[in-house]
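Please find the structures below.
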Structure P
Amino acid sequence: AEYRFLRRIGADAVGMSTVPEAQAALFCGVKTLGLSIITNVARPDAPHVVHAEEVIAAARTAEQKVGTLVLQLLRHHATEGTDLST
């Protein structure tokens, strides 16, 4: 029922912990950048039991690309002279 409701209101993806972690960082005065990896698909119209191994494999597949993206972001800020602490 939750998946159907979320699709009905327009959700394409649902995260588990990004928002609470960002809220905690904001409360502590820490600037954040959220990156998420979609590791499994939940479709109420085609139920499929998701096994931990599938989720881990999906995360490993994305690991290199996300690492490269983070390095590029850091290099960009370094070359632009952007202070990431402000």
Structure Q
Amino acid sequence: MPPLFLERNIDQLNNYTKFIIAGHSLGGAIATLAGSYLLEMGIKSQNISVYTFGAPPIARTDFCEHYQHKLNIYRLVNSNDMVPKLDKLT
């Protein structure tokens, strides 16, 4: 169930609000989930931008395929950082 604020104000939010969500490491993973949540609640994809810094992978292929063309996700990683590579280590 969407929060009451989103439900009651979805049209205004889509017309006047840009969501810029950012996070580092685990916060980057949460930022990605927050962006996908807003999209599912009815916020237009052009109003959502997600920036992650050193975030670990959060899902498998089906999640990525579903959202890769729907969300504006910008991911910055350092090739020496092992956190973004965690799924490859397990």
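Every read-out reported here was derived from the displayed coordinates using simple, explicitly stated rules and does not represent laboratory data. Just so you know, these numbers come straight off a predicted model, no measurement behind them. Cβ atoms are built from the backbone, for glycine too; each structure is taken alone.
With volume of the Cα convex hull per residue in Å³ computed over the structures P, Q, the top value is the one for P, the highest of the group. Computing helix-only ellipticity at 222 nm (-39500 (n - 2.57) for each DSSP H run of 4 or more, over all residues; to 500) across structures P, Q gives -17500 for structure P. Starting from the value 11.9: which structure in P, Q was mean count of other Cβ atoms within 10 Å over residues 19-26 calculated from? It was calculated from structure P. From which structure (P, Q) was relative contact order in percent (Cα under 8 Å, 6 or more apart) calculated, if the value obtained is 28? Matching structure: Q.
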